[in-house]
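Q: What follows is a set of structures for review.
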Structure 1
Amino acid sequence: MKVKRIIDRTISYSFFFITLMIVLFPVGWILITSLKTEVQMFAIPPVLIPKPTTFLHYRDVIFNSPFVRQLINSFITSFVSTCLSLIFGIPAAYGFARFSTRSAHRIIFYLITAVRMVPQIVMVIPFFLIVSMLGLSDTRFALITVYLPFQMTLVIWILKNFFQTVPHEIEEAAEIDGLSVFQRLIKIIIPLCTSSIGVSAMLAFLFSWNEFMFALSLTSRQAQTLTVGIAGYVTSFQTFWGKMSASAIMFMLPAIVLTLLFQKGMVKGLTAGAVKG
């Protein structure tokens, strides 16, 4: 038994290590590239440990490019659209979880969540025409408005199942105490499902933070986000690998930090509805 346990543990750790290397290799290579000089980037064989390291690419990106403006645009559009998706999505998810007893309500729910299945490239042209006709091109408001349907459907799709796991008896007791539907949602459901709401908020935020297609089509300069800014380092004549890698590293940092900070809450939220008492 002891030998079998050692073998099983060795196999498990081996698979874990291989998977970890596959996942981290692209990120590690981008980090190494961001610290290389121009000569080291094109050296053969490839330079794995840059000596000397340079931070000139980070300096150029921060001080000699629209990086700060693009970072602010990304944060504002992601944060505002996420907040709005929660404000509208939580009551909608609660309504579907508690009052969607008829088949018509289920059909509406499936139609709403079907928005997630539509490829974004199909929606680019209609949104571009609408935004252009309204004179909202190259504005944060346009991006927030376009992101909102996709984020809100994600929030509804995730939270509906979690709200259904809350025992009806708790709400019935609150109803006897005189609480309205809205009060039950605010005072009972939301406090009991904070981890699940946090998961949906995190995923909605990352959707808009990483989004590229709409940002590329609907913005040109003032409202341009970081994803478009990073792609801008690939030109017809040259690819600025150092600046692009430095921008990518700084772009990934907020998402990595948020994930690490809320890791326990995300695991708890994702498994909250797995077992029903």
Structure 2
Amino acid sequence: MPNTEVFKRERLNAINVKGKRYYETPRGTMEPSVTTFLGVLPKAALDNWKLKTVAEFAVNNVNDWAKADENGNLVTRMPLDATIDTIKKGPGYDSRARDAGELVHKIAEDVLLGKTPYVPAGYEMVAGYINEFVKEFDVKLIAAEPQLINYEVGYAGSADLLASLTLHTGERVNAVLDYKSGSGIYGSVAYQCSAYAHAETIIDVEAGGVERVIIDTIGAITHCFGVWVRKSGWAIYELENSEDVWKTVQAAKYIFESTSNEWGLRSKPLNVSPIRSAGTAWY
């Protein structure tokens, strides 16, 4: 088992370009983050949730953007464009889910590192759940939030956890693990974990931030798991890391690259006097 202190957290320099995150690698390349390029994959559940939150805001705050006219009809208080913009932005960003997730991650990381975690009120059960998980599967930490790179496909990113664990079958495996503290673990998390499992190198902070070849340093990463932690308990799910999932990851990277400059797919107007704006609509 490798010395876990070798793989202390090391941050690659991240650069955001038009909402897309890229990492500067030790080899001087710029690679998109795993979450950035996987953004091309459809997320029906997330899209439905966004629509639901907007609809709920519109209904619950109807008096803020609408009023009754003299005939009792509902009319907007502002111009239509401003009203639409208000409703779109109304739900805002609720940081509570993110904060809860970060707390669960930090507590779990401290437990695995053998530290006494800081446990705020309401999270007292988390350390116990993580200890149960560690004991049941004999979890040994390899790296917490490791920075991983795949140069062949072209991406980089930070997984929640690399660890070895013993399955109930008795098989001992190296795995990527992803913690979730929300309403559940979606199967789509498998794509993200598979990308990390197929990384070629890991950053070694003790050696000055140089890279180590994963297969030579810790052996093959063969499995992916999602660990779901809630107030009511915990569960672990195996996430598919098959050749088909890996092909989907590679296809997503190809689509991301090929659509990053979509305006380059069309020419400038060819006619002598082209229109310069959309003008009025047909309807």
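Q: If Cα extents along the principal axes in Å, for residues 112-247 alone is calculated from each of 1, 2, which structure is the one that comes out at 44, 36, 29? List each step's numbers first, then the result.
A: Values: 1: 70, 37, 26; 2: 44, 36, 29.
Attributed to the structure labelled 2.
Q: Now for a separate question. Given a computed value of 0.45 for FRET efficiency 1/(1 + (r/R0)^6) of positions 120 and 152 (r between Cβ atoms, R0 = 41 Å, to 0.05), which structure among 1, 2 does it belong to? Present the calculation step by step, with values, prior to reporting the outcome.
A: Working: 1: 1.00; 2: 0.45.
Derived from 2, not from the others.
Q: The value -23000 for helix-only ellipticity at 222 nm (-39500 (n - 2.57) for each DSSP H run of 4 or more, over all residues; to 500) was derived from one model only; which of 1, 2 is it?
A: Details: 1: -23000; 2: -10000.
Going label by label, the one that fits is 1.
Q: Work out which structure the value 5.2 belongs to, where distance in nm of label points 7 Å out along Cα→Cβ at positions 32 and 192 was derived from one of 1, 2.
A: This value belongs to structure 1.
Q: Figure out for me which of the structures 1, 2 the number 12.8 belongs to, where mean count of other Cβ atoms within 10 Å over residues 56-63 was derived from the coordinates.
A: On the way: 1: 16.4; 2: 12.8.
Answer for the origin of the read-out: 2.
Q: Figure out for me which of the structures 1, 2 the number 20.1 belongs to, where mean count of other Cβ atoms within 10 Å over residues 80-87 was derived from the coordinates.
A: On the way: 1: 20.1; 2: 13.4.
Structure of origin is 1.
Q: If relative contact order in percent (Cα under 8 Å, 6 or more apart) comes out at 29 when worked out from the coordinates, which of 1, 2 was used?
A: Details: 1: 29; 2: 19.
It must be structure 1, since only it matches.
Each reported figure results from applying straightforward, stated rules to the coordinates on display, with no laboratory input. Just so we're clear, the structure is a prediction, and the values are computed from it rather than from any experiment. Cβ atoms are built from the backbone, for glycine too; each structure is taken alone.
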